[in-house]
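Read-outs: derived from the displayed coordinates by stated rules, not from any lab. Note that the structure is predicted; figures quoted are calculated from it, not measured. Cβ atoms are built from the backbone, for glycine too; each structure is taken alone.
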Structure I
Amino acid sequence: MASPYIAWALIFIVIPLCMVIYYGITSADGNLTIENIATIFKPGFFKALKRSVFLALISTFVCFILSYPLGMILSSMKLKKNAYIVTLFILPMWMNFLLRTLTWMTLLEKKGVINTIFEFMHLPTISIINTQGAIVLGMVYNFLPFMILPIYNSLNRIDENVINAARDLGADSLQTFWRITLPLSMPGILSGITMVFIPALTTFAISSMLGGSKILLIGNVIEQEFTQLYDWHLGSGLSIVLMIFIFINMIIENLADKGGVNK
């Protein structure tokens, strides 16, 4: 029964991954080298990596700040209303990712929808397009559902009897949150952080469309190496660096999750 999935995984996951690793650790003449990976420490590449990590962290933090209170509100609502509201957050994900980002370009342009409304209301216009703020906004908009859903599911699984028991023992609302709700929802928080941070770190479409050519993230650099410079070896080497970041993120998540379970 698992053979179709195994075949699909081999063709579309294992083989491409092996190709990336092969190109990343070899030179154009086929010799083994770590030069492609070490290129990340050159000033231009390292600056793009730092900017990518910085914006990914900000986007993840903003998504968490927005998602956790919303998850608590949704988990406290009745099932029928709850289901409708959760569906509303999932609906934008049914639209193409590039179309959603293109919509924000139309909204944020100097002569876009938002500034047109501001001009009509005689308010100062904004100039956010082609800035890091626009990129963060695009990341938060596109990746917010990936933070909301795991946090909501984690909060929704908390037994109300545990909350009531804490209150019966004299805990106030703040103590109940810090000692009961937050620790029990930690698996959802860690899953949400991973599901937002990784795509935010590796994105290149959002930064290309909302940041223009002025702001390059490491994803844009890798894309240019493959599609414009046709340097598969350097592009693969930089991709391996991102894979290392992803593995580190997963290890930290697993360690934190195990620590929470042990407690």
Structure II
Amino acid sequence: MSKTIDLNCDMGESFGVYKLGYDDEVIPLISSVNIACGFHGGDPNIMDHTVAMAKKYGVGVGAHPGFQDLIGFGRRNIDVERMDLMNVIIYQIGAINAFCEKHEVSLRHVKPHGNMNNMADTDEEMATNIVDAILEINEDLPLMVKPNSQLHKVAEAKGLPFVLEIFADREYNNDISLVSRKNKDAVIHDPDKVADRVLKMVTEGKVTTITGDEIQVEGESICVHGDTPTALEMIKRIKHKLESRDINIKPFKVG
């Protein structure tokens, strides 16, 4: 029996006349999309267009809420009180869900963006606030989490469905956390290297860290960042590499 894996990409992050990523070219090649909800990127027109494209190509739609930080693209640490953070997340999920209802598709998951996600790797309080926000509106809505992160542990403890996510174009530390973007080598741009790493993660459950060590990693969904300049070529090569090994790209199962 052939194996399947979900391939997700962060999209809908353009804003007004400012274009970011290769959304129209990438979306036919993936199985899940995380759509910006207007705070770190995206706007109502972009959200509408991206959900419509997802429906056209049968791609699973996810909310990609971030900090209210357009200038920093949501990649700066921000200290947010519990209720403020929960409502920021609920607001953004509601925004993208409205467009899902317009286009008659289901919202399938939530994936926090940027440093909201990164801070929740180690900050149990932030992880709890993110999980509680989702539970307030839909206790069956899966959350994408990094293996062994606080977000993973809190979601599991509170009974929120979760999807383990691994990253194609990011370097790993030995504790399975992602190397900070402050490190110039944090993002991998070589499409062939990325495709080989993904194949190894999917078939062997292993990845080579930035220090050259090999660690175990498991995931149900692979992420490629849409704003990586070589994202389109990466996704093409990942798809070819996996399918040549009889590994099909399909949306993750819910429930």
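If distance in nm of label points 7 Å out along Cα→Cβ at positions 181 and 213 is calculated from each of I, II, which structure is the one that comes out at 5.0?
Comparing all candidates, it corresponds to I.
Mean count of other Cβ atoms within 10 Å over residues 5-12 computed as 10.2: which structure among I, II?
Here the read-out was taken from I.
From I, II, which structure was mean projected area of the Cα convex hull in nm² = 20.0 calculated on?
Of the structures listed, the value fits I.
One of I, II was used to compute relative contact order in percent (Cα under 8 Å, 6 or more apart), and the result was 22. Which label is that?
Corresponding structure: II.
Among the shown structures I, II, from which was the value -0.36, -0.50, -1.16 of log10 I(q)/I(0) by the Debye sum over Cα atoms at q = 0.12, 0.14, 0.22 Å⁻¹, for residues 77-172 alone calculated?
Checking each candidate, the match is II.
Have a look at I, II and say which one yields 0.95 for FRET efficiency 1/(1 + (r/R0)^6) of positions 125 and 165 (r between Cβ atoms, R0 = 35 Å, to 0.05), as calculated.
Only one of I, II returns 0.95 for FRET efficiency 1/(1 + (r/R0)^6) of positions 125 and 165 (r between Cβ atoms, R0 = 35 Å, to 0.05), namely II.
Given 6.1 as the derived value for mean projected area of the Cα convex hull in nm², for residues 13-116 alone, which of the supplied structures I, II does it correspond to? Provide the component values of the computation, followed by the final result.
On the way: I: 12.0; II: 6.1.
This figure was derived from II.
Can you spot which of I, II the value -23000 was calculated from, given it is helix-only ellipticity at 222 nm (-39500 (n - 2.57) for each DSSP H run of 4 or more, over all residues; to 500)?
I
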